[in-house]
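Nothing in this text is a laboratory measurement; each read-out follows from the coordinates by a stated rule. Computed from a prediction, not measured in an experiment: that's the story for all the values here. Cβ atoms are built from the backbone, for glycine too; each structure is taken alone.
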Structure I
Amino acid sequence: MKSLYPLLMILLLSSLSAECTQKAKEKSISLYNQSYETLSSDNSLTLLKESLKSCYSAVVACEINLRLGDNAFDNGAYQDAKSHYATLSGEIDHIKDRSNKKRYLLIYYKRMQELYATLKDPVNENIMKEKYNITGGKPMIYKSYVDSDDIKKQLNPSEEEKGSLLRGAEVAPRSINLSITFLKNKTTLTSEGKRQAKALKKALQELQRENTQGKITIIGYTDTDGMASYNQSLSQRRAKYIRDFVQKNNNLSIITKGRGERSPICADEFETITENNGEYSCADREDKFSSRRVEIKFQLKK
């Protein structure tokens, strides 16, 4: 835990309530320091709680509820864990700094994803996974070739999800991100891209045949090079090209979308994505190869 101390100290200093007196702030910081110097997790939690009483900090409140939730989860008290994580979610709303807010949101969504997986609730597990990705968590991008069986396996709904649909519940979509490569600034597939598109076509054929009520969505993405308006158009055209490719000689019903450069993949998953007059970029470094991707979603529908 000590290796995180400098970062956490910065988080604390930037989040102390302006309404606190200087004396209360100093006491809060002192208690916070002690919480990361003690070897006892119980003592550390007690000191964090005292720090919070001395001067409110949304970051400290998040740390406390994260620890309480993790302790409950580790002890098998899953409903208590869920309650603490819910309180954590509420405290996140009070964090003003964007990067800190994003950091705790990603932790929250990941913890809830793990909790729902343990509770065998695939619907909510997938919802949390989707929120994690949307918030800026680094989705898994398959950079090398993925065969049709593996694509189908990742997109294929579980028996639990099919049962949920029969009970009237909405089932979250399953998704996979593939690097289906095109020639630069074109909608013409490279030889590697064509091979991957053929595997996708076979997987979607089998998937739709076994799940006739399924809805397929293909979403195109680009990196942040060039104008955002051009990238938006290019991502839409590429998504439609993949749709036409897999629809050929098939009756597949497919929706296409283009997200252009709005969701770049940053080298660091906690890195902030910035936007300036419609142009997007990573605060530090972008994984441009991963940004240039096609996302395929498959969702069971009533």
Structure II
Amino acid sequence: MIYDLAVVGLGFWGTCVSLEARSRGLEIITFDDGNLFGASRNAAGLIQRSWFKQDTIKKMMGDVTLDEIDYGIDWLMGHSSLIKCGELFSSYQNETKRFREDLYILPSVDSILKEIPSYGEVKHISHRGNYWSVEGHFARALVITAGWWSGKLLADNNLPTIVVKPLLGRALIASLEDYSEKIPNTYLPRPYKHLTVRPYYENYRIGDTTENILNLESSAEAAYSYLESSLRLMTGSSIISIKKRLCGIRPVCDIFTITEIAPRLVVATGGHRVGLALGPAVAIRALKLLGL
């Protein structure tokens, strides 16, 4: 069978591309290696529109507009359990907690990521005449949304490549004693460093640390100890038990990459820590580039 589209990488962006293509009646085939360090699998599931007005993110947006961010939020509210909940916010500049309305939360990232079946890991990609061959499956067009691994996958297959830098994010899921706040609690200990405590099923999640990667294990204990102490300070609660440690590699490009790098091959990556809201707009842009 020859498919209309193959999608490699089923994080937020790849899932949105696949859902949009399917809604247009296209025959698709999708691939994902189930990498435990994938950014989307470890994401906090938070969106804040004001993030996209920060200088760091604005420089990465290129020609992506706030209207596209709003479209992404509206799409997610219609296709998932995303809700507008606001947040309690404080910072090193003002320790007093204040309520800010501009925060949305996805109770479970799995509510989006589990929708698309996958054929597994991809190592071999080649161009055969008018088709792309992905692990022996043929498609008329190809989208690669493999996050930080996109550059390596392209290079390994002698395709035009892109520069994607890795940024490590860590988080903890824990049960707490005598803490029942349902509104996410965010503290800014210094510029561009957010710590957010959010409800996570019957437990709580704290995350959004960022580190340059030298080794996945480097400074791990120090990072998780910092999260534990921050969790206690931000909630005033004792930790009953740590349920899970999370570690995800975020893809970072100087400008969000949504580009056709070869005939009918689009690469989309570089969502930093704000990729969730970008997914629906990325899907439309990618399919437009492919004429689909």
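So distance in nm of label points 7 Å out along Cα→Cβ at positions 21 and 133, computed for just one structure, reads 1.9; which one of I, II is that? Traced to structure II. Work out the source of 15 here, i.e. which of I, II gives that when relative contact order in percent (Cα under 8 Å, 6 or more apart) is computed. Derived from I, not from the others.
Supply the structure label, taken from I, II, corresponding to P(r) over Cα pairs in 5 Å bins from 0, in percent, for residues 77-140 alone with the calculated value 4, 13, 12, 11, 9, 9, 10, 9, 7, 7, 6, 3, 0. Answer by label: II. Out of I, II, choose the structure whose coordinates give FRET efficiency 1/(1 + (r/R0)^6) of positions 37 and 149 (r between Cβ atoms, R0 = 35 Å, to 0.05) equal to 0.10 when calculated. Comparing all candidates, it corresponds to I.
Work out which structure the value -7500 belongs to, where helix-only ellipticity at 222 nm (-39500 (n - 2.57) for each DSSP H run of 4 or more, over all residues; to 500) was derived from one of I, II. Here the read-out was taken from II.
Between structures I, II, the greatest calculated value of percent of Cα pairs over 28 Å apart is seen in I.
A value of 15.0 was derived for mean count of other Cβ atoms within 10 Å over residues 69-76; which structure in I, II was it taken from?
I
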